[in-house]
1. When distance in nm of label points 7 Å out along Cα→Cβ at positions 51 and 107 is calculated, the result is 2.8; to which of the structures P, Q does this value belong?
2. P, Q: which one has distance in nm of label points 7 Å out along Cα→Cβ at positions 155 and 243, as calculated, at 4.5?
3. Among the shown structures P, Q, from which was the value -9000 of helix-only ellipticity at 222 nm (-39500 (n - 2.57) for each DSSP H run of 4 or more, over all residues; to 500) calculated?
4. Between structures P, Q, where is mean count of other Cβ atoms within 10 Å over residues 19-26 highest?
5. Of the structures labelled P, Q, which one yields 0.10 when FRET efficiency 1/(1 + (r/R0)^6) of positions 91 and 163 (r between Cβ atoms, R0 = 25 Å, to 0.05) is computed from its coordinates?
Structure P
Amino acid sequence: MPYATTKDNVKLYYEEAGSGTPILFSHEFAGDHRNWEPQMRYFARRHRCITYSCRGYKPSDIPADPAAYSYKHWITDAVAVLDHLKIDKVHFVGLSQGGYTAVLLGVHHPNRLLSFTAAGAGSGSELDRVDEFRATFRKTADEFEKLGSEHVVHKTYGLSPQRIAYVVKDPRGFAEFNEMFASHDAKGAANVLRGFQAGRPSLYEFEQDIKKITVPSLIVVGDEDDPCLEPSFFLKKWIATSGLSVFPRTGHVVNQEEPALFNEVVADFISRVEAGRWNARDPRSIRK
């Protein structure tokens, strides 16, 4: 099995398909490398596509130390995958925690990016709800450890409000998604919740850094993904090189809820970037 090794010696499992300009996909908390299959099959026709499971997700390593799960590890882990594969620059596509990582790669490692797509990014970032979200993440971490992954997925977290749009429109797809989610290691999930989810700063805390991003950027959000709507508008406002796409009647898992639309929007974005036609916003278009 192919693995990339991080600077703290954590092995990350990855898969590849296709050839061409590279795209690296990074999953959400409830996902793993398998959740990008609709994109791997589509984009591999024209691109070298890589998907990987983050630390804490089988078959990647599950570090025992809870301190090994900070948001900073997600940033350096993405770079470690690129280094292992000897990829200089990449189109980075991330969902949720992967979307958060995409933005911070734009801040800290713009030299490694051709572009980034941040989908469903910013859950838990609303400043008046940060403490509430962190408490929920810690409670859910306890449930993973005490009750197991299947209980949490099928009885509590897996049925959170921003996931209902998926079950309504595609019950079969949602059932398949949750079966994969339920197979996650309970201790790994708990560590990710306490370290990354409950420990990361709000995106709003990076406002001054975000304003400096010059990497071509695409923000994608479902209009029924309430926790991510406001942060997505925030990113659009302050990243001059960003575009915003809002999917109607869609929740959090945008790439699987609406795979055809997601693929079309991201493919158009990447094509424009590679043609040199995705520039910073013209100042004349900004309302004074």
Structure Q
Amino acid sequence: MTESIRFDLPGLTVHGLCFGPDDGVPVLALHGWLDNAASFERLAPKLNGCRVVAIDQRGHGLTDHFGRPYHIWDGVPDVIAMLDALGWERATILGHSMGAAVATLVASAYPDRIDALWLLEGLGPWTYPDGEAPDLLRQATDRLKRIGDRSKPVYATLDQAIEARVRGGVVPLTREAAEPIVRRGLVRSEGGWTWSADQFLTLPPLFRLDENQIQVFIKRLEMPISLVLGDVGFFQQPLFLPERISLCRDIRVETFPGGHHLHLEGAEEAIAHWLLERLP
């Protein structure tokens, strides 16, 4: 049975979904960019014996907005505060895409709090291309100045919103994968439905960690890591991934059928079985 949760953390009210028995193995689930906790509604129930708490990360879903640019490292204090609020001294982190990037940073900074990493289509944050950070900072700042001129789109029906998410995503997304994310990610608006996510999330980051910094984080990961990739996923492409994998002390990698959201596209049973083989 799925339960809704709300936690009032210092300066942040977090909403999410819980799956599995109260006394199950603690797993904190972190979704990808512009997704929400419903990203795990098909995978989490198949993680038998686990207590999966999937949160809407800041600015996403029902969790508080901040009305300013967001950075990948913002998630680190949020995760630690959630572990404290849940009373979990240690936990496994299940992260997809952006959530996998946050999980990497948390586990490196707080190895004493993390039993294992279960990563879906992600290992560490994205970087800016070498030498382009100043120009990209200017571009991001210029877009930030214009955000007040933008308004969120309004859709007459849920079906129209799902179609818009399928057509307009940065990475390919099937209708099957989009539906639960869109259902949780909409709020009523005059004339129909609009996105609940903070529109500041749609801006490019003002700054990113560079590859050398990210590799420092990855080199410090000592806990077991299980990395799931889709055979037509987004993470078949990055040139940095093989080197990052080689830096991990205890990692296994498996490819399953599907794209970037393969945990919502029919591979969830196989993914769950594989992850549970190394249950902490």
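1. On the way: P: 2.8; Q: 2.2.
That value comes from structure P.
2. On the way: P: 4.5; Q: 3.9.
Answer by label: P.
3. Working: P: -12000; Q: -9000.
Going label by label, the one that fits is Q.
4. Details: P: 21.1; Q: 15.6.
Comparing P, Q, the top value of mean count of other Cβ atoms within 10 Å over residues 19-26 belongs to P.
5. Numbers: P: 0.40; Q: 0.10.
Only one of P, Q returns 0.10 for FRET efficiency 1/(1 + (r/R0)^6) of positions 91 and 163 (r between Cβ atoms, R0 = 25 Å, to 0.05), namely Q.
Every read-out reported here was derived from the displayed coordinates using simple, explicitly stated rules and does not represent laboratory data. These figures come from a predicted structure and were not determined experimentally. Cβ atoms are built from the backbone, for glycine too; each structure is taken alone.
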